[in-house]
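Read through the structures below before going on.
Since every read-out is calculated from the coordinates, none of them should be taken as a lab result. No experiment lies behind these values; they were computed from the predicted model shown. Cβ atoms are built from the backbone, for glycine too; each structure is taken alone.
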Structure 1
Amino acid sequence: MKRILVSAVALFISIFAFSQGKYGPDSAECVKYLSFYTQYEKQNNLKDAAPNWRKAISICPPTASQNMLIDGMKIMRNEIREYRNNPIRKKELVDTLMMLHQLRLEYYPKYRVTALGNRAVDMMNYAEPGSEMDVYNALGEVLDVAKEKTSTTVAVRYVNYAIQLYKSGRLMDSDVFSAFEKSIEVLEQIKAAKPSKAVDNAIEDVESLFAGSGVASCDNLVAVFQPRYEANPQDKAVLSNIVALFSSTGCTDQELFLKAVEGLYQVDPSSNSAHLLFQLYSALPDGGDQAIKYMNEAIAFEDSDAEKDAEYNFELATYLFSKLHRNAEAVAAAKKAAESSTWKAKSYYLIGSIWSTVKCEGNPIESRAHFWVATDYMLKAKNTDPSMAGDVDKQIATYRQYYPLQSDAFMYDVVDGDRFQVNCNGMSESTTVRTQK
């Protein structure tokens, strides 16, 4: 411990030696011990390098060698690991490590970005309980100075520390917002300079942390992102962040979310963004036409993916039928979905359901013939997917109750087994006559 304290004092004393030359007043001794410890350090023998390094740091000013400070950090980290179970000694070593970082920052400003990053990492690794605010501030300083040269780890941990400090009552919710925004801004700069999976993952991590922080209520999100959106309504990064964060926090009913999705679709149109717009507009009371428009665009994007195309057509058919009651369009979309073997049975079942609910004009035969069409499609569904038999049979049993009586059919010159053309509400099908006996 005494040696460490002596070294610490020597660090400060050596500062005053700067005016007496690069190597200080005792330059020969300084150069000698620099050479001695370096021989061991080159062999990665930090234990034997340590005594001569301590002698060098006590004699040489910080200007003698930047490597003297960097190598000293390696030695300190090595000894911190060695004394990890001795809290008093470990703290002395950590203090010395932080002092070396400070000297490097002061005397070698050209390397400030790297030095700040290294100091922040060491602070995270060796911080004592209760020093979280110091670590948080150090991480923030790295983001402010390093910008796109920042480590993605620093950006993520900065938000993590902000949330910890918020939960312990040492930061306000506005501070967490600021930390989130700063982190995202820097990560976007990193991504612009050098896109990678790592930075994408970091952005996702930051958004997930923020979403689960307890700070990201819908009102707060709007308060933070509304000005950013208004300032940059066509900025892809801003729009993407709004969409991702509002989605993860369940704030998709906010007007800002809808605007962001529309903006993102204009800037970078895709099947996914068009489909999301369909989902948003389909939930609005008067959003039908817009919903259909965007789903059709989503489908157009999926020309090369038959399965996704069928899935979207089935979703559109369901919406047209259940929400808009536009039965003819629903049947047309379902028939497109039925072109995929994956969606064939479900599509036939849906078409049968649609035909069973329509109201057709005409005589007693024409007004009930739609149940024959419904039966046809239900049978197709069962034949395609036998696992649907139970449900299909129940539906057909219900339809039979509405078949025309055989005696009535006879009056109109219609008999069981004949083909019959049904035209109803813009839909047309050829079916088989079925009657109640």
Structure 2
Amino acid sequence: MFYRKRIIDRQFNVRMQTLGGVLIVGPKGCGKTTTAKQKAKTVIEFQDEDSRDNLLLIASNHPSDLLKGPKPILFDEWQDAPKIWGAIRKDIDDNHLVGAYILTGSSSQKVKTAHTGTLRISTLKMYPMSLYESGDSNGQISLMDLFSNREFSGCKSDLTIDDIKRVICRGGWPQSIDLASEELGYQIGKEIFNQTCEVDISNIDGVRKRPLWAKAILKSYARNICTTADAKTVYADVVSNFEMSKQTYYEYVSALEDLHIVDDVDAWCPSIRSKTVIRSSKKKNLVDPSVAVAALGVSADYFDRDYKTLGFLFESLVIRDLKIYSSEHNGVVSYYRDRYGLEADVVLHLEDGRYALIEVKLGQSEVEGAARHLCEIEHLIVESNAKENQVPLRLPDLKIIITGTQYGYKRDDGVFVIPIGCLKD
């Protein structure tokens, strides 16, 4: 079976060489099991109906029997047999094992374990595919190389604006990549959306939830995607159609977070100006823009008439890819916006302290204003650092505008303009 390499593979290998096991988490359909199988020598699938009853019986009565066999052993849908967690933890302790176990499973069921996996089982978060992983980005520009040497001789993307619409609607779900037609690919995002609202949101904590309410919340998230709309705004949007208490609303949102569908972006709040002028509410976002498209009930053709919504979804796509590209360096994605209108759509921090200020603009006409914002933030940091008794704030290592255009270049003000169709890790 052909396997498309994932950026997470390198992290996966490091974790397997460090601790006794790895738990891979992420939204349903992102490829957790397929990736895990590339490393496993023994695979135990609790969802295999031919052996399910026997496996569950063993796991319930004497789970250590399932730990025999060539390692690493993959336990897929491990949450169906929660006792296996404790057995694995004990085996790792008793035998000082490294890289012996892999656990994957649906995020649609929350399991309480008697012990944590601290220093025994490492948790690795997985996203749907980035454009580079799916083959849609030509990968001419490495984000990490740009951080290291800042050399840039230009680039050209192969993606047209129609291609941008297509990859937003299709999403990064592995199952959607090689289907026979674009229309079939779009169906996967719809299936994820419907399964989440009709089944998974109730299964995760065993409390029955109404699919229409869940869909209404995700539709409001989609309407407000990549904006700083607060919880009151989304809640008001939902209760305009349904009677729902605030407590119930927060329970639904919490469940969607546990399912790795809601994936909000935190604010970056440095002391550039007064702390009171910086917006600190989270930016609304979903794990993949295709879920928002499904929630809105639109198709790629719809965006021929609505570039404003397309722009917000494009930003969501870019955020998804930046999280993936920077994951090996424990990248943290946030945003900056103050009441004066100064903003950076993304602030990308790496674990070594380096960071980039990033604006996301679909078209070329918005580049000039975006560059001005980035340079102004940098100038404010310089001014703030010059003040007495002021703890210096590191200057941005990169100023980048990520676009949906074809050509990339470096401006005279030091701002890099890079098409999303050229970017990789």
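Figure out for me which of the structures 1, 2 the number 4.0 belongs to, where distance in nm of label points 7 Å out along Cα→Cβ at positions 190 and 334 was derived from the coordinates. Label of the originating structure: 2.
Quick check for you: by relative contact order in percent (Cα under 8 Å, 6 or more apart), which of 1, 2 is greatest? Evaluating relative contact order in percent (Cα under 8 Å, 6 or more apart) on every structure, the highest lands on 2.
Match the computed value 14.9 of mean count of other Cβ atoms within 10 Å over residues 174-181 to one of the structures 1, 2, and report its label. Going label by label, the one that fits is 2. Figure out for me which of the structures 1, 2 the number 3.9 belongs to, where distance in nm of label points 7 Å out along Cα→Cβ at positions 206 and 286 was derived from the coordinates. Answer by label: 1. Among candidates 1, 2, the computation of distance in nm of label points 7 Å out along Cα→Cβ at positions 94 and 222 that gave 5.0 used structure 2. One of 1, 2 was used to calculate P(r) over Cα pairs in 10 Å bins from 0, in percent, giving 4, 15, 17, 14, 12, 11, 9, 7, 5, 4, 2, 1, 0; which? The read-out comes from structure 1.
Among candidates 1, 2, the computation of helix-only ellipticity at 222 nm (-39500 (n - 2.57) for each DSSP H run of 4 or more, over all residues; to 500) that gave -11000 used structure 2.
Set 1, 2, criterion distance in nm of label points 7 Å out along Cα→Cβ at positions 62 and 182: the highest-scoring structure is 2.
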